[in-house]
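The following blocks contain the structures, represented as structure tokens.
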Structure 1
Amino acid sequence: MAENFPQRYELRLRVHPQTLAEVRRAVGARLRLWGREELITAAAMCVTELLSNVHKHAASPECVLTLEDHRHGICAAVSDTESALPVVKEPDFLSESGRGMFLLSKTAHAWGTDLTPTGKTVWFTLHAEAVEP
């Protein structure tokens with residue numbers, strides 16, 4: 001049976017620290033549905049970082065989380081109303097913050113930002129292990 005790619009999931013939300021666990025569960029459930037269990041831990045960490053940045057840095061907690069299942073893995077994106085782009089800093093491991101985008105940059109296969117007419121989208125991709133047909 002041929003699979004249809006890409007599959008897409010979209011979640012509109014107001015970010016608050018108490019909602020992050022619920023969003024991680026939703027991401028895990030969606031990836032299990034798509035047969036991408038091996039990507040759940042990395043995806044949950046990266047999504048949490050992007051949503052935490054919305055909470056800390058955006059003027060509005062409103063955002064959209066999008067997940068797409070592709071042939072070679074997944075793409076996740078968070079769109080918000082803030083035009084300031086995230087910065088990857090060399091981590092200061094004694095600091096209580098500032099390591100998230102560094103960890104995302106080392107975990108994701110690729111990541112980037114796109115400015116939009118209403119703000120920005122920050123996205124990342126994770127590749128699944130190669131599966132022989």
Structure 2
Amino acid sequence: MKKFDFSINGNKYHVNVKEIEDNVATVEVNGTSYTVEIEQEVKKVKTPKLVRQEVKPKPGEGHIVKKPSTGGSQVLAPLPGSIFKVLVKEGDVVKKGDTLLIMEAMKMENNVMADKDGKVKEIKVKVGDAVLQSDVLMVLE
């Protein structure tokens with residue numbers, strides 16, 4: 001929007017040019033809107049307007065389906081990151097405080113430890129997976 005101040009025959013006018021499309025301009029003079037026609041050669045716009053088709057999602061796309069746990073004690077991700085190394089496999093017996101896997105988060109390696117004794121029932125992640133905070137990493141019996 002361009003603003004101009006005019007003085008015509010001693011009268012002051014505050015003019016705001018709001019929009020110009022082809023040879024029609026919308027202007028506001030002292031608070032009153034006007035539509036005016038410009039009598040000059042219409043300049044061609046050098047930048048083309050992009051018209052894109054609407055992207056329609058495929059059935060089931062964009063919906064995350066989380067696998068429900070089949071019981072047991074869940075080991076949750078303490079913070080967002082990616083799985084760097086899995087140190088146990090399904091069927092291993094672990095004790096409270098044993099390191100189950102190593103996560104990389106905020107450019108640091110973080111150990112995820114067992115909060116109780118048990119047996120690894122199910123591992124829900126693999127090396128390289130990105131996880132969010134509180135995502136289920138594995139299940140202990």
Structure 3
Amino acid sequence: MSSSQTPRRMTGIGRVLVVVYAILALGATGRSVVQIIERFHDAPLAFTLSGVSAVVYILATLALIFSASRAWYRIAWVAICFELVGVLSIGTLSLVRPELFPEATVWSFFGIGYVFIPLVLPFLGLWWLRTHRPATVVAAEAVEAA
């Protein structure tokens with residue numbers, strides 16, 4: 001199949017996911033930088049977690065963009081799984097132990113400050129990864145099955 005006949009991976013929902021991840025990466029990065037510079041002493045745990053979420057969103061965005069390669073595809077899985085565990089853990093902790101988070105993080109209350117997009121996004125990302133495996137991953141699975 002020539003490159004002009006190869007189906008593009010970043011179309012439809014894939015493109016939307018990348019855009020949403022990029023917007024969250026920018027928002028989380030901006031938020032965490034301001035929080036850390038101006039008020040880190042007020043809530044070091046919360047602001048550090050906002051910084052971690054920003055790094056995760058940046059990594060997930062890049063990994064989704066380059067997920068046609070086997071390595072980036074795996075990085076996307078790890079980043080998005082980490083994101084899911086993070087939003088579920090921090091979301092739950094912020095409900096049951098709110099004193100740990102005197103200031104909100106991106107993932108506090110399951111992303112309420114971001115209209116719950118942080119809660120929904122990893123599920124969509126994992127679904128997309130599962131249904132849009134790159135040819136290198138499909139080929140590797142075929143070799144392993146043989």
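Values quoted throughout were computed directly from the atomic coordinates according to the rules given, and no laboratory measurement underlies them. Note that the coordinates shown come from a computational prediction; the quantities given were computed from them, not determined experimentally. Cβ atoms are built from the backbone, for glycine too; each structure is taken alone.
Looking just at Cα Rg over 2.2 N^0.38 Å, which of the labels 1, 2, 3 belongs to the structure with the highest value?
Biggest value here belongs to 2.
Now, a different point. If distance in nm of label points 7 Å out along Cα→Cβ at positions 55 and 119 computes to 4.7, which of 1, 2, 3 did it come from?
Source structure for this number: 2.
-9500 is what came out when helix-only ellipticity at 222 nm (-39500 (n - 2.57) for each DSSP H run of 4 or more, over all residues; to 500) was calculated for one structure; which of 1, 2, 3 is it?
1
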